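Below: a set of structures, written as structure tokens.
Please treat every number below as a calculation from the coordinates, not as lab data. Quick caveat, the model's predicted, so the values are computed rather than measured. Cβ atoms are built from the backbone, for glycine too; each structure is taken alone.
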Structure I
Amino acid sequence: MAGEYLLILLFLFASAFYVEWKYKIHLYHSFKERLVITLHFFVLGTAWDTFAVWRSHWSFPGEGLIGVKIWLLPLEEYLFFLIMPFFILTVYKAYEHIFHRGKPLST
């Protein structure tokens, strides 16, 4: 189905946003920190992916994509590196909150 990858990413983003709101999770101390960390994941992830596609280690067939490509990668892949770190960190912090009642997992 065209757009399936995008729909999955949007669902994960909305889920993480809801969990962040519900558990009052604050992943970052400031907007600057949020921007720097997000850009870090984005730059490293897209560089890795672009290199892998360029070297033919993997590809993105058209099924499930909306069809917009920026250089070698589909738009959804760029969104992946913006959304997934947020989703993963939010879920981790939610589990930390739920299972340890706000205490860090390392204690």
Structure II
Amino acid sequence: MFEGLKDVGKLMKQAKEMKTQMKKIQDELKQVMVTGSAMGGKIEVTMSGELDCTSIIIDPALLDSKQTVLVQKALKEAVNAATKKAKDVATQKLSVISGGLNLPGL
């Protein structure tokens, strides 16, 4: 009769441990910085592991040019590259908690 209660207690303990691990990983992701670049490094975007853009660097020669459309496309490419890297880092860190399972939301 009380076997079920032991299982519930075990699940509650595991949930608390996962919550602690999630908090630790979220704190770690605040410290992670990734950079995506385009046009051979002439445009660089740096983001945190929380997907906050912290820096955009554009080679001044591009700003003096008449290639606005090219610069816009390259900037989008650099942002997307940085976002992918940040997501990859988060996924890697969170896989420790999920045991390698691809769980939605983790």
Structure III
Amino acid sequence: MMRGSTTIFTVKDALASLAYYRDCVGLDVAFEYGSPIFYVGLCSGAVSLHLIAASHAPRPPGHAAVSIHVDDVDAVHADLVKRGAKILNAPKDQDTACATSALQTSTAT
């Protein structure tokens, strides 16, 4: 079951962008990841925004991705395959206590 989502912006400088979204937009810092820090999470109420440095992302600065939170990534993956979704990579456990997968967006988008 899908239960939420997070927008992930690719940025040139994760720390400078963190400062902007914290100080100018008013989001709270939820976490910082990496040494040096290259991935950060910010939030305010139900709003969740993640920032990833371009040096660690498959997308250039200014582009974004959407992370959809699910209860069972393997079950959702199997359902998407059954429905004919174009899967770019199967679920993979990460060292951040989550699993990731990717699918191609609709050609109508």
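What to note about this one:
- Answer label among I, II, III for the case where mean count of other Cβ atoms within 10 Å over residues 51-58, calculated from the coordinates, equals 10.6: I
- Structure responsible for 0.99, with Rg/Rh (Cα atoms, Kirkwood Rh) calculated and labels I, II, III on offer: III
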